[in-house]
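In structure tokens below, several structures.
Each reported figure results from applying straightforward, stated rules to the coordinates on display, with no laboratory input. Owing to the predicted nature of the structure, the values given are computational and were not obtained by experimental measurement.
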Structure I
Amino acid sequence: MKKFSNKLKHKFFMPALMMLLMFCMAIPVGMYAQDPTGAKTGTFGDIDTTAVKVVDTLSKATDSTVAGVSASVNKLATAVTTIGNADGHNKIAINIMWTLIAGFLVMFMQAGFAMVETGFTQKKNVAHTMCMNFLIYAIGMVGFWICGFAIMFGGALNVANLGGSAGVIPHEYIIHLFGHDFGIAGTAGYFLSSKYYDVGIYTLFLFQMVFMDTTATIPTGSMAERWTLKSFVVYGFFISMFVYPLFGNWVWGGGWLAMLGSNFGLGHGHVDFAGSSVVHMVGGVAALAGAIVIGPRYGKYGKDGTVNTIPGHNIPMAIIGTFILAFGWFGFNPGSTLAGGDLRIAVVAVNTMLAGGAGALAALFFMYIKGGKADPGMIANGMLAGLVAITAPCAFVTSLSAVIIGAIAGILVILAYNFIDSKLKIDDPVGAVAVHGVNGAWGVLSLGLFADGSYGDGWNGVAGPVKGLFYGDTKQFLAQCIGTLTCFVFVFIVMFFFFKLLNKVIPLRSKEADEIAGLDIPETGVHGYVD
């Protein structure tokens, strides 16, 4: 009887156990030819070999070894528990490490901005331009710590990819209109007080702080060579504490633009993967408002309407700065997954690289077609424009779409710069408005056109992947248009009146004699270069 029982166990129990184990471990070798989302790459068997060895032991069990099945199963249970605990911790550790490293890359972009802007401006203002780019890092960091982070993410502090934040209760200020809730601003997390002493929250703070710093530094290019440092300091706190966080909340903090999908059926709401609108367009529109209020540099425009070129002093510096920015963009875009385990980062990184290259080449060929020469400054801005444009759609499009988006950006930046400079007579020494403002808008609109439906299931709480107009979702494009228009109207009005008011209290503009002589000594007390 006992022998018969053992045979039954071996005949029915063992195969069933084996099928269950193999199913749980999911070891499909060579089953999938391609995996654009990364969802099918990496299995339980990749974590540890202990369980695999136990399964192998069980598969070779015979009548004489069935007695050892129970011990093997116990070993398997212990192995699975150990692996599960380690895997849970390692998953969060990998995500935190990835997000922090990406944040460090984005932080280094500040050096790139400083070199690009300084290279494109005059030698007599080197110390002043560098000082603004350096100061904004410290100013923005403190401002974001005081209340910017709370306003932006106070309504959505629980970040699952970074371990969540158990015990932390987020809170969003909401207004009720048209039968729906509209999130306006977060109200939790000021000063990162003891309630928010959490590794996930701190990781998110660092990553988002360096994003904010990118926004805040953009107007230093459009207002360069004539901006007083005292008024600049006030501006730095204002944009980092209020303007950037408010629009950021509406898109990334669970605010009303993100909810356009769930509230009104407009796709997934306003989608911006890494910040074409939240980071670049906000900074570009602020740069436009500031350049209008502060006025052009002396000698830029003649009384007869002529446009005079004021060349930068160091093109090599600007080109090196562009390379630094392109390198940092590998943290900017792929890092926005906030998850090293989200293998879509490979697609994001390649799309980012291709769009930047396409932007540079498109700018070059456009200048040749127009009969011009290969202006290295315009080629650099072409690459930056492509990078800005792909920042929103990088996770949602194919490589071909990325090249198209980047190429259009490379041409668009030249057209926009010439229009702003020659037609509108707005002096922007480094082309910040054209690069970040115009192409930030193009970036979020391009997402609404080219998103191919291979990624983004559940984005902003809406089931299904993100699709653009060319892939059948007209409403997603409409949501992108609403977000783009909102960004321009909100940021321009607020920043225009802010600069006007600030100018009444602390003059925005340096004295004419100081500007003509150079701002290094009047504003900083030192020369950038000592001849």
Structure II
Amino acid sequence: MSDSMHSSHVRIFDTTLRDGEQSPGASMTVEQKVVIARQLEKLGVDVIEAGFAASSDGDFESVRRVCKEVKRPRVLSLARSQEGDIERALKAVEHAVNPGIHIFIATSDIHLEHKLRMSREQVLEAAVKAVSYAKKHIDYIEFSAEDASRSAVEFMIQVFKEVIRAGANTINVPDTTGYAIPSEFGALMSNLIERTAGADRVIWSAHCHNDLGLAVANSLAAVHNGARQIECTINGIGERAGNTSLEEVVMALRTRKNYLDLDTNIITEQLYPTSRLVSQVTGIPIPINKPIVGENAFAHEAGIHQDGVLKHKQTYEIMTPESVGISGNRLVMGKHSGRHAFDERLKHLGFNLSKEDMNRAFLRFKELADKKKNVYDEDIEAIVAEEILRVPGQPDCYELLYLSVNSSSDGIPSATVKIRVDGQERMDHASGDGAVDACYKVITKITGSEAQLVRYTVNAITGGADAQGEVSCQIQDGGIRVSGQGSHTDIIMASAAAYINALNKLQGRKQYRQLVEREGP
């Protein structure tokens, strides 16, 4: 085995910005990706997969911007085993301090027959040709055999041998459909490493999906059997049931070092801030029972548990809240808090903003502080999500100007709304089954939207009668699904803001799709 396979260090490859963004409704703007990338660097990830440069102009620009923003992590763009994809990826990462590209092709017979319509010989030829071409222009190449867990082992061994000979530095074994069982996946990784010619010259990686809830377990089985890179996402977001959860696999390695004897470069105290940031950006809430970062992860309600924890924490806690960045004493800010204190709190929460964005957030903070006595971390997160992270870099199509709602126990709820649509003010009125329904109906009426409301959730950000309400909604139209977020001390205003935010995102996606159809990607 190579030194890398004997090493106790496991590299963390984060694909939140690429695979994670493929969660329905989780699309991110370039600016949002840059903010997350800065936090991923602060978190200590080794590799950032910033996007799929050939898939769209937006993804290409995201990869370029991330490459310019971060210095320490290696930054990759995904590429199919096609010369055009590779050229686009190479162009996107050219300004990175540590650039690389990630080339993939499917190797399972089911993918070959039904998706690629290629023979094994053609796939082998395409893989080798792609890696050889890329190696002429860049030193670092990762190669992935898509759907590896359902591929014939002998064929994968042949493909891996040839791409290693062509210059691949890292070999990734993906459980693309979340099909594998941990003992099976661990044995597959061990078998591939043992029998592939040149295995000692590369780093072996695992990329697992969570369709059966086994992504973290499969990733741990992989590193237990020689892999030294885990590909994962913050909060485990991703296609279908998601990917390996970064925070879970990292804390498993740290907590069970006595068994696995493996380390990462992750600064675990940054896990919770990073988790909250990604949730705010994507609009995907963190389940309360989510391991490591969920609201109940360190909560003890059962009497026996409470008694044990009070006597000795380790009776029921195998890690501390502080070790993942959950502070025992939340800093409460108010209207007398200064700009410097606010900036420091933003950084603690994972928001590394530009001076201009920080100043804009500070003004909104002051407005909120005048309305409520105490401003908590959750309030600050909502401010950033509402005012900074959702701004797409171009004027919104819709802007909420005025909202008035009438509702009583014996009357029909109604709403009057004024919206600026492409620079023109429009006002209308509608009734509904409730205040929010009436509000959404009149917004739909004014904008002429045909989108369907897929999901609507409300959270009280902090306690107390003056708490801010945070609303997340998801809408869908023409195969496009987007999420919107809004926060306000008035829950109806928060609901309207979330819906308008989602409509703006939807309009932006539609405009981009039309541009691509006219001019090509």
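Assuming 5, 20, 23, 19, 14, 10, 6, 3, 0 is P(r) over Cα pairs in 5 Å bins from 0, in percent, for residues 106-153 alone as calculated from a single structure, say which of I, II it is.
Corresponding structure: I.
Which one of I, II has Cα extents along the principal axes in Å, for residues 146-217 alone, as calculated from the coordinates, equal to 37, 35, 22?
Source structure for this number: I.
Can you say which of I, II returns 57 when percent of Cα pairs over 13 Å apart, for residues 202-265 alone is computed?
Corresponding structure: II.
If helix-only ellipticity at 222 nm (-39500 (n - 2.57) for each DSSP H run of 4 or more, over all residues; to 500) computes to -12500, which of I, II did it come from?
Details: I: -18000; II: -12500.
Only one of I, II returns -12500 for helix-only ellipticity at 222 nm (-39500 (n - 2.57) for each DSSP H run of 4 or more, over all residues; to 500), namely II.
One of I, II was used to compute Cα extents along the principal axes in Å, and the answer was 110, 55, 53. Which one was it? Don't skip to the answer; put the middle values down first.
Numbers: I: 110, 55, 53; II: 75, 67, 42.
It traces back to I.
Work out which structure the value 12 belongs to, where relative contact order in percent (Cα under 8 Å, 6 or more apart) was derived from one of I, II.
Matching structure: II.
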